[in-house]
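There are structures below to look over.
Taken together, the values in this text are just the output of simple stated rules run on the coordinates, not laboratory data. Source: prediction; values computed, not measured.
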Structure P
Amino acid sequence: MNEAIRPGPETPPQANSRSPELSVVVPTFNERDNVTVLYRRLEASLAGIAWEVVFVDDNSPDGTWDVVRALAQRDSRVRCVRRIGRRGLSGACIEGILASSSPYAAVIDADLQHDETQLPKMLSLLASGQADLVVGSRYIEGYKSEGFNKQRAGASALATEVAKKMLRVEIADPMSGFFMVRRDRFEELAPKLSVHGFKILLDLVATAHGSLRAVEIPYTFGERQHGESKLDSMVALDFIGLVLAKLSNDIVSLRFILFAMVGGIGLVVHLTTLFIGLELIKVPFAEAQAAGAIVAMTSNFILNNFLTYRDQRLKGFALLSGLIMFYVVCSVGLLANVGVAFSVYDQEPIWWLAGAAGALMGVVWNYAMSGLFVWRKK
C-alpha cells in the first residue's frame with residue numbers, strides 16, 4: 001500500500017484540544033512520497049505528547065504542498081506553509097519555527113533519514129531545563145548510519161572541523177540537520193540568522209556565541225526512501241560563505257560574500273579566456289579582452305542565479321532578460337571600477353591599493369544593482 005496516498009474524505013477530522021507543547025518543523029521540496037509516511041511516524045513516536053507539525057514547502061513542482069494540505073484537512077495538528085518565490089532550507093526553517101505556537105521546536109528532514117523516535121527524549125531534555133538546544137549528533141558514541149555514503153560523510157566531517165576551528169563552535173556536530181530548540185531562545189537569535197543556505201544549526205550556534213546550553217544525543221541515520229538529495233556542488237561555496245559571514249560578525253551578509261566569491265571565479269574565467277584568445281587562437285588583444293569579459297559576465301550570471309540568488313532563481317524568458325540586464329549592470333560597474341581606481345591612484349600612486357579600491361567599488365555596485373534590477377523580488 002502506498003503510504004503517500006491522499007487521505008480519503010471518509011476520514012473524520014481529528015480534534016486537538018490541547019495546546020501543542022512541541023512543534024516539528026519540516027522543510028520540504030519535492031517530497032510528495034515522504035510526507036505522509038513522516039506524518040504517521042510522528043503520530044506513533046509522539047503519542048501522549050501535544051504536538052503539531054509545520055511543513056514549510058518551497059512550492060514543490062511535485063505538489064508536496066497539496067499532499068500536506070490534504071493531511072491538514074484530516075488532522076488539525078498538521079499545518080502547511082507554502083512559500084512562493086522563496087527557496088532555501090535555512091529560510092524555511094526560520095519561517096517554520098517563527099510560525100509555530102509551541103515552547104519547543106524541532107527541525108527534521110522530510111527524507112525519513114532522521115530518527116523521529118528520539119524526539120520525546122529531546123523534548124524531555126529541554127522541558128526539564130537541562131538544555132536550550134538538543135542536537136541529533138553523528139559524532140558521538142551510539143550513532144549509527146544506514147544511509148550516509150563515504151563521500152558525503154567525508155565532506156561533512158571536513159566541513160565540521162572547519163566550522164569548529166574557525167567559528168569556535170563547541171558542539172561535535174554543528175552541521176546536523178536534526179535538532180530541537182527552545183522557541184524563545186530561537187526568537188532572540190532569529191534577527192541575526194541568514195535566510196540563505198543549508199546549515200541553519202551552524203548559523204544558530206555561531207550566532208549564539210556559546211550562550212545556548214547544548215546537549216547532543218546519538219541517533220540512527222536511515223536511508224532515503226523516495227526522491228533525491230537536495231545537496232549539490234554549490235553547497236560547498238554556500239558553506240564557505242556562511243563561515244566568512246560569521247567571521248565578520250555578520251557585518252557582511254552571506255549573500256554579498258557569495259556574490260563576491262562568484263566574482264572571484266569570474267576573474268579566473270576572464271583571465272583563462274584571455275589567455276586562450278591570445279596564445280591559442282591568436283586574436284588581437286582587444287577582441288580577446290572583450291571575449292573574456294563576456295564569458296566572465298555570463299559565467300558570473302549563471303553561478304549567481306544558481307547559488308547567490310537560488311531563492312529567486314530566474315527561469316524561462318526571465319533568464320534571458322536577466323542576463324541582458326546583468327550585462328548592462330556589470331558594464332556600468334566596470335566604469336565605476338576604473339573611475340574609482342584612477343581617483344585613488346591620483347591621490348596615492350600605489351597600484352595595488354588603487355586596483356583593490358576599484359574592484360571593491362565594482363563588486364558593491366554590481367551587487368546592489370543586481371539586487372534591484374536583475375534578481376529583484378516580485
Structure Q
Amino acid sequence: MPAAATPMAFVRSVLAAYRKYRVDPSPALLEAGIPRALLQHPEARVTAAQFEALCRVAMQQLDDEALGWFSRRLPWGSYGLLCRASLSAPSLGVALKRWCRHHRLLTEDIDLRLLVEGDVATLQIDEHRRLGALREFCLVSCLRYVHGYACWLIDSRMALLETRLPLRRPPHGDVFSLLFPGPVAFGAERACMRFSARYLELPPCRDETAMRAMLQQALPLTVRQYRRDRLLADRARALIAAHPEQPHDAASLADALNVSVRTLHRQLQEEGTSLQRIKDAVRLRHAAHRLRRGNEPIKKVALAVGFASAKTFARAFRDWTGHSPGAYRAGAEPAQGAAGWPRAERASVATPSSTTTEPMKP
C-alpha cells in the first residue's frame with residue numbers, strides 16, 4: 001500500500017480492544033510511532049508498517065488475535081494453527097475448506113463458508129452475533145486473512161471478481177480498493193469475496209520451513225497485495241476469448257485485469273508467453289471454429305476475430321496454419337511446423353486443470 005494509506009478508523013478499532021480489556025495502549029502506539037494527537041483527526045492515515053506494528057504489539061499484549069471482535073479471546077497463535085492445518089492440503093480448495101471448518105473451533109460468533117457455483121468461488125462470512133462498532137474491522141480483517149494466506153499458499157496474487165460488504169460506504173472507502181483487488185460493493189446482505197474457481201485447483205507451493213518464516217511476519221499478508229498472479233495468462237485469455245473481435249490493446253487489458261501494463265507484460269513473459277501470442281492463439285481457435293462450422297463469408301470471419309480486412313486475416317491465418325482460410329475450410333489439415341498451429345496453443349500457459357492433484361474434499 002502507498003505511504004500513509006491505512007485509515008485512522010482501523011487504528012481506533014485496535015484501541016477499542018484496549019478499552020475492552022482495560023489495558024493502556026501507550027506501548028503499542030509508541031512501538032508503531034503513532035502520536036496520540038493524530039488520533040483526534042478522523043481523516044488522518046498511517047503507513048502499512050505502522051499499522052502492522054500496532055497490531056502485532058496489541059495481539060501479543062492483549063493475547064487476542066481477534067483484537068476484541070469476538071465474545072472470547074483468540075490467544076496469540078490461533079491463526080497460526082489455521083495456517084498449519086491447511087498447509088498439507090493437496091489444493092487451495094481443500095486448504096480453504098479446512099480453514100473454514102477449523103475457524104469454527106476458534107469462535108461461534110461468525111462462520112466462514114466456501115461456496116462454488118460454476119466457475120465462480122465465493123468465500124462468505126455468516127454473522128451469528130452482533131459485532132457492534134468493531135464490525136467493519138472484523139469483517140475486513142477476516143476476509144483479508146483468508147485472501148492473504150491463500151495468495152501466500154499458492155504463491156500467486158488471487159484476483160477478486162468482487163468483494164461485498166454489509167456496510168455503508170465509510171468516509172475512508174477509497175482504501176478498500178487497496179485491500180481487495182477488484183470491484184468492492186457496499187450495502188450487501190453479507191460479507192464475501194468472489195473469485196475464479198480455477199484458483200481452487202492450484203496446489204500449494206509452501207512447506208513447513210516457509211510456514212515458520214511466514215508466521216514470523218504474517219501481518220503483512222493482511223495489508224499488502226501479492227504482485228504475481230499464476231492465472232494472469234489464463235484470465236487474459238478468457239477476456240480476449242469473450243470478445244475476440246475487439247483490439248485488446250495492453251492498456252485496456254491491463255485495466256480489466258487490475259494490473260499495470262508493465263506488470264502485465266512482465267508476468268506474461270515470466271510465464272513463457274506474451275500478449276500477442278495469447279491473442280493469436282485465441283483468434284486462431286475462434287477463426288478455425290467459424291470456418292469449419294459453415295459457409296460464413298471470409299470477410300465476416302475476419303471481422304469476428306478482430307481483423308479489419310479479409311486480406312490481412314488471410315495472411316495471418318496462412319502464417320498460423322500454412323493454409324488459406326478457404327483451404328482450411330475445405331478440409332486441409334494444418335501444415336506441420338506452421339507458425340501458429342499448434343504452436344499458438346502450446347504458447348498458452350498450462351491451465352490449472354493440468355496441475356490438479358486430488359478431488360477437492362476437506
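Determine which structure produced the value -14000 for helix-only ellipticity at 222 nm (-39500 (n - 2.57) for each DSSP H run of 4 or more, over all residues; to 500), calculated from the coordinates; the candidates are P, Q.
The value was obtained from structure Q.
Of the structures labelled P, Q, one was used to calculate Cα extents along the principal axes in Å, giving 81, 42, 36. Name it.
Working through the options, I get structure Q.
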